[in-house]
Structure I
Amino acid sequence: MDTIFALASAHGRAGVSVVRISGPSAFACASKLAGTLPSPRQAAVRMLSDAEGEPVDQALVLTFQGPASFTGEDVVELHLHGSIAVVSAVLRLLASGDARIAEPGEFTRRALENDKMDLAQVEGLGDLIEAETEAQRQQALRTVSGAFGKKIEAWRSDLIRAAALIEVTIDFADEDVPADVTPEVQSLLGQVKADVAAELSGFSAAERIRAGFEVAIVGAPNVGKSTLLNALAKRDAAITSARAGTTRDVIEVRMDLGGLAVTLLDTAGLRDGEDEIEAEGISRALQRAEAADLRVFLTDDVNDLPVQPEEHDIVVAPKADERADKMNAVSGLTGYGVRGLVLEVTQRLSAMAQGAGLATHERHRAAMVEAVTLLDQAERFVGAGSSHYDIAAEEIRIAIRSLEAIVGRVDVESLLDEIFSSFCLGK
């Protein structure tokens, strides 16, 4: 396998930049720059020099001997002064030797191939790198820790036991079997199916934490939706005007509310459009409002709108600054009621996030849905008697493969290029 290297920290000027080297020649490549290397898992300051012995930079050098490393291979990290010139010089020197520049995600891919991580952990690591909020960080860290893989391994173990019991009955059909295996098999199948279904029930919340919630501000034209959006965003994200119908397209603002990633949507005022462009804006507003996780209705009478609030939506009166009675009213212009509205939105989204599971990607959900369907069928065949045990055993085996695909045991080669292409070079 090639020895690879890449800048593992962010590009650009920094206090410290980290260059990572991994592969069979990692120690040799680093020795050409740093001379004698420190012992594995030790750090030492070394002067890095080029082939002519000219100094390049004084760096902190760390070594990790495989398999006790991130990739499972010999790894060296060079902690450099974060000058663009220094980093470029070190990368040029490495490229002139026996190593090549890493492809996106190649370090992590080697960790997967060397059984240092499973595929769910790899996806969790990608989510951790992309995390913008505290909830996203916590959720990704749970996946990176291997919690999902451990749960799948427990399901797999129970299903293998169930399949083995059935196989024993099939193999020894002409002999006396010590006991009827049906009750234990049914119990194992039922428990795994219930556990997988429970994990599926938490997928929606987990996926929204990862991708972010959407909150749409809905109301008639000129009730202050754009002004409210600007107040919530604390900047002029949307154009405001006394003229009705100013907002024609959906305006999006990304925010962090209580550790949750939230996209606020300012939608076109809901009325009969006066022209083709406004009518299209209203149509888009209705579509986005209906798809949003939460809607804030800015109106005095929801019955005047073509879309009605659901149980978890929020309804507030507009333009509190123009009202004598400010009960349940909000004003983006003066800020009246905005803080309370933010608190209520945060509380409702936090309630939606409760019960989030470990499955965060659509392929996880699809694999678990398939497994539940197969286990349903297996239960029916087991209940139909020993003459159907061979079919039940096959259904269980397919269910096992569906779950194994989540952690990368089988049938995932086609997914790898897509997953790792989103990683940076140093990962």
Structure II
Amino acid sequence: MKAMIIVIDGMGDTLKYRPTSLELALKPGMDMLAKKSIAGCFYPIDSETSPESDAAVFSLLGYDPRKISVGRGLLEALGVGIRIREGYEVAFRANFATIEPSSRRIIDRRVGRSLTSEEAQKLAQSIDQIKLGIYNGYARVVASIGHRAIVIIGSSDRMLSAEVSNTDPAYDKEGRLSIALKSFRPFVEPCRALDNSESAKITCELVNEFTNKIVDILENHPVNIQRAEKGLPKANILLLRDAENRYPSIEPINKLYSKSFGIVAEMPVEKGIGTILGMDVAFVSPPSGDPQVDYSERLRASLRLLEKNDVIYIHLKGPDEPGHDGEKDRKIKAIEVIDRYFIQPLIESVDLNNTAIIITSDHATPPELRAHSSDPVPIIIAYNGLKRIDGLEKFTEYECCSRGSLGIITNGFNVLKKIFAVLEGQL
């Protein structure tokens, strides 16, 4: 018995604004599976927390993100093949952003989503290995996809700490857990020590020096001069968040469930999670803009992993960005594209007599809110050997939450156990 868990990033909406994107999307593949499934809904973390993707993915895989305590900066670094010197380096997730240089007012946290990966790489190279002038400090900067980057703040001889605040004002920290804020003051925040340790104070001094040094370099970089000439926003700052300075001790997922796991992921953070949990990681190309090419590659990678693993986790990014941008029509289209180019071909490629297909989302990103929300997300478990089916008509939040026999699961970290219980005939 094998299982394929397809997690469609940000696919869920809130039932406060209906019809939802799932209710409006034409998705015959998902709806066909829903009709032969057991279903339900779950809160990715809990009913109060609007989760970030890293915490939501950990939770969906059965780990309480408040207990495992790992900053996203490390996960992003591992996802692009970077390791840190524990104690002497701190990894941050970073966004290239657009600011007004003198006031540090943020104009766009993501450079209007118009920064290409090639442009970001050139900008990153111009500030990589920059010397910070205090505490023998330095920074390593690596661009990943689009406006995203990883920043490593280090010192050759001073201990550093992850107990520091974000310079990105859109996110707060609860321990190592990243919390998306519903509202924030649109200015670059100075890094603040979150405890009284000397290492945290030094780390913040280095972070703030890094921020000060890079603004002039990026503002006048040829890439940004060319962007300004084209009427495009400049990528003239990096906003840092989710610090981490050590490798946590987390039980490998294969040991936790006595099953072998593989993961297909587009983004560095999910690749980092797979790496730290000891999963069989399939590296696929970044999104090319051609969905047929991209999803065909992800499907091939999934089927290859299925041959040698019991459970395959597949993370597809599509609907999250249009949700953040408030573009409901584009979010609907993203769901339809995934159904057409991934879900329908997947159904034709696997035998539902011996392989279960599970479809869900890591969190809701309602276009009306332009942000992640704490709403429950839908889940279906489709498999020909189920003891019963719930009789859903379509795969939607309302159908799964109101008619699914799994009910509404209060914590995402209990979901995978429920899935295995269903597949083993215990539920």
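We did not get these values from a lab; they are worked out from the coordinates using the rules stated. Keep in mind that what you see is a predicted model, and the values were worked out from it rather than measured. Cβ atoms are built from the backbone, for glycine too; each structure is taken alone.
Given 7.7 as the derived value for mean projected area of the Cα convex hull in nm², for residues 48-143 alone, which of the supplied structures I, II does it correspond to?
Working: I: 7.7; II: 9.0.
The correct label is I.
Once distance in nm of label points 7 Å out along Cα→Cβ at positions 8 and 224 is evaluated on every structure in I, II, the highest one turns out to be I. Looking across I, II, the calculation of helix-only ellipticity at 222 nm (-39500 (n - 2.57) for each DSSP H run of 4 or more, over all residues; to 500) that yields -15000 traces back to I.
Rank structures I, II by distance in nm of label points 7 Å out along Cα→Cβ at positions 40 and 304 and report only the one at the top, that is, the highest. Going through I, II one by one, distance in nm of label points 7 Å out along Cα→Cβ at positions 40 and 304 is largest in I. One of I, II was used to compute distance in nm of label points 7 Å out along Cα→Cβ at positions 104 and 360, and the answer was 4.0. Which one was it? Value 4.0 for distance in nm of label points 7 Å out along Cα→Cβ at positions 104 and 360 corresponds to II out of I, II. Given that distance in nm of label points 7 Å out along Cα→Cβ at positions 336 and 392, derived from a single structure, equals 2.1, which label among I, II identifies that structure? Clearly, the read-out refers to II.
Structures I, II were shown, and P(r) over Cα pairs in 10 Å bins from 0, in percent at 5, 22, 32, 24, 12, 4, 0 was computed from II.
Looking across I, II, the calculation of relative contact order in percent (Cα under 8 Å, 6 or more apart) that yields 33 traces back to II.
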